[in-house]
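Bear in mind that the values in this text are calculations on the coordinates, not laboratory data. These numbers were taken from a predicted model, which means no experiment stands behind them. Cβ atoms are built from the backbone, for glycine too; each structure is taken alone.
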Structure P
């Protein structure tokens with residue numbers, strides 16, 4: 001999702017954050033993330049198809065791998081001027097991909113559908129973000145991105161238990177995907193509510209960064225350390241999302257969807273209630289404390305045996321994620337040179353996508369070779385490894 005956009009010279013800048021375009025674009029963002037959250041039950045579905053666990057992790061992760069590869073190439077070209085056209089095409093591609101899951105019953109056919117789905121998704125999501133930032137008044141950007149953070153979390157809080165119930169009620173996970181395909185069509189009328197700038201209004205895109213600029217940016221070891229820490233945190237996050245349902249079944253817990261409702265609800269509450277305090281103390285210390293909370297929670301998950309502790313750990317993980325993820329984004333902004341902030345925001349999203357590839361791929365391999373206990377212990381180790389980068393990324397540390 002690209003954060004680099006151009007501002008129209010003739011297009012009036014919105015004065016109020018809650019303008020029609022922002023509301024429509026935020027609703028589109030919510031629907032886009034529903035497309036990802038609905039796959040909460042996907043690993044279990046692959047298990048029912050008798051897909052090997054070693055293949056299952058890669059089939060899940062290749063979706064993110066495709067986005068990881070494509071996004072850097074398309075981000076400079078998708079702007080508010082052409083966003084609606086590409087948003088339409090990406091949405092129709094996602095709808096078609098969701099329906100194609102009905103025909104994909106073998107590892108190779110599933111791989112093809114996941115690649116097509118990932119390609120359509122990254123076009124849709126990148127165009128959606130390009131459109132969204134054009135709807136934000138510059139002086140309200142902090143509040144706007146805070147709202148966006150909550151909106152992108154809501155599907156993960158709402159959908160997991162609904163997917164479990166809907167799969168049971170409708171008779172299969174595929175019918176849930178068919179219903180999701182219908183839901184994605186809502187993006188098309190919502191896109192017409194955004195007053196996007198036109199290509200013939202005299203505006204031009206900002207000057208693009210060159211290769212030597214990127215090398216200069218990444219020579220700052222604080223940025224490099226922060227990116228690696230982000231990759232570790234996101235890699236540890238995704239095994240919980242994809243494998244918690246089958247782990248809960250192993251523990252005798254019926255509806256693991258409530259685990260994500262609790263964790264994501266806590267994450268949202270932390271950002272809404274505590275967000276105002278994030279700028280008042282040391283962000284590096286807050287990040288370090290949240291990483292410790294995550295490591296302890298993951299370790300507890302590897303040792304849990306009962307319902308009460310299982311759901312209590314969901315709150316612990318939500319608390320850790322609720323602080324760690326805003327701190328990673330905020331430190332990236334603070335440590336970046338102004339001309340590199342958009343680039344580094346995109347690189348941060350690349351780490352997010354990288355975690356969604358590495359997490360399920362490596363997680364499925366750990367499950368195939370060892371156990372769930374080993375998987376969540378490895379997630380704890382990843383968070384502890386991220387702590388090792390804190391001396392490198394603290395605000396006063398030398399850049400090189």
Structure Q
């Protein structure tokens with residue numbers, strides 16, 4: 001339900017969604033070599049002379065120790081969140097116009113939140129399809145936690161600050177290598193005829209500086225922080241990769257879930273169900289269609305239970321509603337014999353030729369109840385107990401069939 005209060009004042013205004021919050025958070029991490037690395041990454045990305053291939057090669061060359069190359073990680077993160085806001089994260093064929101919007105992404109994510117439970121019987125988060133599994137970077141997952149652990153950005157800042165405050169010569173050398181490459185990029189022009197060798201040399205210098213810096217952090221008190229940089233860097237990469245995967249295929253995912261629900265709805269029609277069974281190439285769908293009527297017949301609301309502890313109570317209730325047990329006194333031989341005639345396990349052909357006592361004996365024999373050296377009352381008691389147990393077991397079986405047919409699998 002839409003809240004009307006205050007809505008009228010919004011009608012002529014756009015929300016102006018942006019990734020400013022993540023940019024602000026990233027800015028706090030621009031300390032020491034991370035600031036220099038971020039500036040270099042920006043210079044590479046926005047250089048107007050280098051080709052896309054040259055940019056990619058250059059970024060790969062200087063990413064030899066990726067968890068120290070945090071400038072690129074943060075730059076990629078900003079670009080990633082910006083691509084969600086402008087919806088370019090959703091791929092389109094080259095000959096088509098981008099029609100996705102941030103609003104359509106939000107609507108699709110909302111659809112997934114209801115579709116996944118309907119199709120899989122679990123929450124969207126259980127399938128890594130929660131809101132944060134699609135949009136967590138924009139939703140400050142790196143700045144907040146739901147437990148007592150430090151958020152990713154807080155933990156990163158702690159280690160970056162600790163390492164930077166040590167003023168290690170290898171960090172200074174890395175910053176110099178970053179600046180040298182950035183300054184070189186600023187000086188190349190479109191009509192340059194031979195800058196690739198020099199560019200490669202500057203890239204090698206950055207990669208070497210990464211290696212040396214990494215070596216300097218290989219012992220305490222720096223090793224703990226180096227390991228933490230690697231750990232937090234991995235968390236960022238995993239989150240971004242998950243969002244890329246989820247959002248890039250979001251429309252197809254929704255279409256698949258929706259179609260499957262539609263097929264299951266169409267299966268209610270016997271004629272269409274038979275048709276779909278004939279043309280389906282998936283053996284799983286064939287089984288679903290072919291077993292549909294049988295499973296449908298097993299569904300009965302009277303067998304619904306909420307927990308396993310309710311099972312016995314449901315059996316008692318269904319038995320009572322069915323008028324069972326219909327015979328309580330094993331000494332009433334006629335009643336016991338009549339009940340045996342209704343037991344589907346017992347072949348009662350020509351039973352009318354026999355006396356009540358003989359009917360009870362023959363029923364016991366068919367059910368595997370020992371009859372030797374036993375009186376008729378004892379046999380009647382055993383037979384009645386066996387049949388009453390069968391009634392109870394049959395209700396339990398139907399209950400299990402109902403639960404099985406109602407359970408997503």
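Here are the numbers:
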read-out	value
Origin of the derived value 13.5 (mean count of other Cβ atoms within 10 Å over residues 120-127; candidates P, Q)	Q
When distance in nm of label points 7 Å out along Cα→Cβ at positions 248 and 392 is computed for each of P, Q, the largest belongs to	Q
Which of P, Q yields 12.5 [Kirkwood radius over Cα pairs in Å, for residues 256-319 alone, calculated]	P
Structure from which -25000 was derived, helix-only ellipticity at 222 nm (-39500 (n - 2.57) for each DSSP H run of 4 or more, over all residues; to 500), options P, Q	P
Value 301, calculated as volume of the Cα convex hull per residue in Å³, assigned to which of P, Q	Q
If relative contact order in percent (Cα under 8 Å, 6 or more apart) is computed and equals 27, the structure in P, Q	P
Among P, Q, structure where mean count of other Cβ atoms within 10 Å over residues 224-231 as derived comes to 17.2	Q
